[in-house]
Structure 1
């Protein structure tokens, strides 16, 4: 039981950290970097970025599924509902966007299509980051490391 918990913790921290890093790096490179800097970043996002992100998401999801077999409740159900969307969004949106953006940036093609796909990538990344954050929050609540705040009272 120790290995799945360790894999879940590592994947659960590494995946959102990776997405946040790639997200912030993209914004900073676009705002303050040259086309060459953007092209270099897009290359790094594909390799090693995807080689870190995909196993981290798989480790978090797979170990979470294994660990949830002995758990029941609202928080477990919420995490289980989010995970397929996180995986699909990552594999069907983020990975293809990263590959296309890398190819276009390497070719110096910074046109409307490039920026449209980049906008899609940033939106998908923000969605995954939000969903992963919700899963981390719910996991901490399940582990008793984060208390549920009482509802605010009106004055």
Structure 2
């Protein structure tokens, strides 16, 4: 199931990630992100957190392989943050948790659901949640407007 690539190892739903959405949906959005991050638009690419483990991409300078969470998890030989006994005290996780919580996504709750085997239900719910009410296309947690139709995201 391709959707499982969107189960972020930190509990984030990759389908709502601005990098993932730009790579999948919009050259214009890729260019905007590249400009902000002083990189080439071709470097703004991600197929989802789980896909990074399946060979990733050609260079370490591209999105996904540079993720601090991925590096940390791989160095500990674990798949998800919840597998680390210290993840709730981890500064890296805490910063990302707060950033996402402010946008309405609870990474701890998401990790709990992944851990107890509710991953498919959770992915389905997240896909529905991060869909534009107006045009029914996928949207990003990081944008105030749908990058497809321009409608304000509530």
Structure 3
């Protein structure tokens, strides 16, 4: 009976090691595909944030076109993370997206911060992308380097 917690711990750790990559892929798929789909359907609560950032960065393209392309881009990221062998492409797309999503912290400080180092709800929404980046690192760490 004394070894039961140790055995449970060992099995749990083994199971987590086996499932870390599928969970990371699945979580990125869920977040990116779902949030992209909400944008595509015009139901995203982030629309105003995206529009504010759009006005500061890419006003040469109509917002409706940009918004649809951005939604499809997010959905593509989610799908690509599910495809084995596409990890390098997926990481590049993820990196590009994470760069764009962190921009409001700098270009829209009034929306992102309520005081120095005190993020608003929008700022927290952006900062949580650290977790998404970490999931990308987990997936990348499981890859075999190119020779």
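Only the coordinates and a few stated rules stand behind these numbers; no lab work does. These numbers come from a predicted model, not from an experiment. Cβ atoms are built from the backbone, for glycine too; each structure is taken alone.
Assign the value 10, 33, 30, 17, 7, 2, 0, calculated as P(r) over Cα pairs in 10 Å bins from 0, in percent, to the correct structure from 1, 2, 3.
Checking each candidate, the match is 3.
Assuming -24500 is helix-only ellipticity at 222 nm (-39500 (n - 2.57) for each DSSP H run of 4 or more, over all residues; to 500) as calculated from a single structure, say which of 1, 2, 3 it is.
Answer by label: 3.
Quick check on the output: 1.3 is distance in nm of label points 7 Å out along Cα→Cβ at positions 84 and 100, derived from one of 1, 2, 3. Which one produced it?
Among 1, 2, 3, the structure yielding 1.3 for distance in nm of label points 7 Å out along Cα→Cβ at positions 84 and 100 is 2.
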